[in-house]
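Student: Following this line, the structures themselves.
Each reported figure results from applying straightforward, stated rules to the coordinates on display, with no laboratory input. Predicted model, so just to flag it, every value in this text is computed and none were measured. Cβ atoms are built from the backbone, for glycine too; each structure is taken alone.
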Structure I
Amino acid sequence: MFPELNNLLSTTPDKTEQGKLTLLCDAKTDGSFLVHHFLSFYLKANCKVCFVALVQSFSHYNIVGQKLGVNLTTARESGQLVFLEGLKSTVDIFFHTPEEPQPLQFLREASAGNLQTLYEFVQDTLKPVDSGETPWKYPVLLVDNLSVLLSLGLGAVAVLDFMQYCRATVCCKWKGNVVALVHDDRDAEDEENDVLLNGLSHQSHLILRAEGLATGFCKDVHGQLRILWRRPAQPTTQRDRSLTYQYKIQDKNVSFFAKGMSPAIL
């Protein structure tokens, strides 16, 4: 995890909020550093994590995780982390005939309709243990990233339904958290992705939006991060608070600074 980002969000692994939906989005840049941050953050917070990884392999996340101080292999072996490797699951579904329905079963259906099997996977993975004391604080669902589901043929409504079920179960019923990344490409004029992004924005308690610089590439400033705190259940007036910072990604950290205040230009 990135300590400076924790400071901006006023949180630590020892002091976390529960029952929250966090939306991550990236526009004209790579926002995957946010995914790595929250994955390592919740593992260090001793939470039970279900990670639906639709973009990269387990080894990729594990290599980055080790730089951030967590070992995904150890977490998976201990049962703290349940990792759904979307790339591998897709190959298994296309080239094999599984005996039981798979989380991404919609890929084999004639019409890609819903994500019921994926929701059932999340539910079974994060369901609290009935007997005995669980060693984990609370459940967390992390998805990287939801836009891939649209590319695989699902509609925005189906993905929003899936997220609504996950939020109702994980956040409301079990008092856990949900974190999901959505890619935002306004130039592509993708109506389905816009519907997905807008729908999740209205439900989210926290939105982190990574954006590329309008001036283009800069070796000392990699982009800017907009942080929006929301209170969906409150009246529309005076419920939101936002801050904007620029950032530079380093090997094992990310530095944040006020716009125009990069040490490289002072």
Structure II
Amino acid sequence: MNASSPQRGVLILQSLWDHVRSEHKEVLLSPYLPAFSAFLFHVTFCAPFLVLDALAGVSQLVRSWRISTKPPSPLCQWLACLWRIVVRYLTAVLPATALLQTLRSPAVLPEQAPTCWQVFVEVFACLLIFDTLFFVWHLCMHRVPWLYCNIHQQHHQHQISFALQAQDASTSELLSLLLLALVSAWLVDCHPMSEALFHLLNTWLAVEDHCGYSWGLHRLLPLLGGAPHHHTHHVLHKVNYAPYFTHWDHLFGSYCGDFS
């Protein structure tokens, strides 16, 4: 029974991959897929937190989940943020990622699906690489005044974090973060299924980091900093530079505990 479990997992992944590859091959090879899916999943993942922010005005229970004691961002701020993200995607992210995908996309898709273990290893490796690259880049943007003023400052315009803010950044920063995610997957040489799962999880973690609520994956996985960790960064600015894990901040002395 136990020996057959991995085999069943392989068969399920292979069946899923065969279906996607045969029925949606053109979509998978489209150079516009990364930007479109990144935007779509970002907005989708943010939607529940918009509902929570609305409920926080009338529910003491929901307010008790919030990290900050200040009121959540109003709807007008969400809409203004959404508009800025849409404009940047249409004018910069979509054409840039389409060009990159055109240069690197394979002419054919692999016939074999990855194993469950392969997916786990590749996704985890991508997250570790992205976390490292982001830590270095984020640290530079805070330590070099020109980088902060011209690239990163816009991301810190909001005093209270909210989910949609995860991608509310300058065009240069937004492009750089998407490039870091793509480079992370390229370095690992992921199977397309693993790469898709990595980008999906990467988007969710970014939204969760900025959501402003104290529950999330960090309660299940102690190596993750989560929303409290990143909230502290937005309050103090000079600590907690890593996006997801906390080991780099511990090693470089930039770690700070939760700060409400």
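Student: For helix-only ellipticity at 222 nm (-39500 (n - 2.57) for each DSSP H run of 4 or more, over all residues; to 500), the calculated result is -9500, so let me know which of I, II that is.
Tutor: Here the read-out was taken from I.
Student: Could you figure out which one of I, II the value 0.95 for FRET efficiency 1/(1 + (r/R0)^6) of positions 17 and 161 (r between Cβ atoms, R0 = 41 Å, to 0.05) was computed from?
Tutor: The correct label is I.
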